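Following this line, the structures themselves.
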Structure 1
Amino acid sequence: MQCRDGDDCTAASGGGAKAGPASLYPNPSLTAGDVFPNATAKEVCVSGYSSSVRSVSSDEKAAVYQRYGVRNEPGKHEVDHFISLELGGSNMVTNLWPEPYVTPDAPNKIGAHEKDKVENYLHDQVCKNALTLPQAQEQIRTDWYAIYLKIAK
């Protein structure tokens with residue numbers, strides 16, 4: 001599915017096709033996305049929330065690379081939260097993946113920095129009460145790239 005004008009690119013796909021190549025997304029059997037169960041929109045909208053809950057050690061990052069069979073080469077990947085901390089994502093290994101900075105088979109070679117824009121956009125929507133926190137979490141889990149296509153216009 002490509003996201004085009006008039007398409008609802010934020011709707012849950014129900015397991016259907018994603019807007020981008022598989023390499024833009026974490027392996028769902030390794031990184032399904034995990035959240036802090038008690039995180040609220042009020043909490044995540046407080047400046048400094050993400051840094052107050054961030055807790056991923058070097059050993060945990062190494063374990064993420066190992067789980068994915070990816071070499072930790074500086075400048076190629078970052079261990080990222082699939083559901084970002086600013087959206088109530090947790091530090092559990094089931095929410096971490098080695099996200100590429102540049103995805104070679106993706107349009108325009110996008111990657112981690114573009115996903116950051118989606119996270120910021122969804123966080124802003126939550127803090128404006130345009131989306132609930134669970135809705136934002138589900139949207140990033142379902143297809144972050146489809147949202148990127150929509151907001152990058």
Structure 2
Amino acid sequence: MTSRAIKVAIVEDDPLMLSTLSATISAAEDMAVMGTATTVADGRALIDGGGFDVFLCDLGLPDGNGLDLIRHCAGRYPSVDIMVITLFAEQRKVLECIRAGAKGYLHKDQEAESCVDAIREIQRGGSPISPVIARQLLLHIKPQPQAGDAKLSERERKY
């Protein structure tokens with residue numbers, strides 16, 4: 001581990017996923033897992049304890065929604081980088097998480113090693129987003145065809 005490790009807090013209810021993420025992040029020389037939780041209640045206590053740079057949060061938790069934890073973390077520690085890791089890729093959920101304070105959004109179908117790269121990226125000021133999630137965001141901002149567009153010639157539609 002380097003002198004300034006990236007400290008990560010993880011909220012994930014799936015035991016295998018939590019174990020895999022924790023082991024992969026802990027194995028990175030420049031990172032340390034500062035704490036884990038499997039429920040909203042324990043996640044809130046983890047957040048309140050502070051001491052982390054990156055907050056990695058699942059959305060579907062047994063006692064509630066990880067979105068509440070994202071809001072709590074963003075309100076309490078605005079400088080912490082919040083990254084969602086979940087199975088939910090619906091446009092509405094993605095946008096809710098971003099509005100709540102998430103700066104990254106990863107789909108669980110990615111390899112655990114890519115999460116380590118995403119943590120480094122978010123700490124460098126980037127916003128890591130899985131391709132399937134990026135598609136949802138692009139669909140949200142894609143302009144809708146206007147009624148008058150049908151009157152344009154083929155050449156005009158190219159521009």
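Since every read-out is calculated from the coordinates, none of them should be taken as a lab result. It should be emphasised that the depicted structure is a prediction, and the values quoted were computed from it without experimental measurement. Cβ atoms are built from the backbone, for glycine too; each structure is taken alone.
Structural remarks
- Structures compared: 1, 2; top value of volume of the Cα convex hull per residue in Å³, for residues 55-110 alone, i.e. the largest, recorded for 1.
- Structure from which 0.95 was derived, FRET efficiency 1/(1 + (r/R0)^6) of positions 31 and 47 (r between Cβ atoms, R0 = 30 Å, to 0.05), options 1, 2: 2
- Parent structure of the calculated result -11000, given that helix-only ellipticity at 222 nm (-39500 (n - 2.57) for each DSSP H run of 4 or more, over all residues; to 500) is the read-out and 1, 2 the choices: 1
- Comparison across structures 1, 2 (criterion: volume of the Cα convex hull per residue in Å³) gives the highest value for 2.
- Entry that produces 18 once relative contact order in percent (Cα under 8 Å, 6 or more apart) is calculated, selected from 1, 2: 2
- Structure from which 1.00 was derived, FRET efficiency 1/(1 + (r/R0)^6) of positions 39 and 71 (r between Cβ atoms, R0 = 35 Å, to 0.05), options 1, 2: 2
- In this comparison of 1, 2, the computed figure 1.0 for distance in nm of label points 7 Å out along Cα→Cβ at positions 87 and 119 is attributed to 1.
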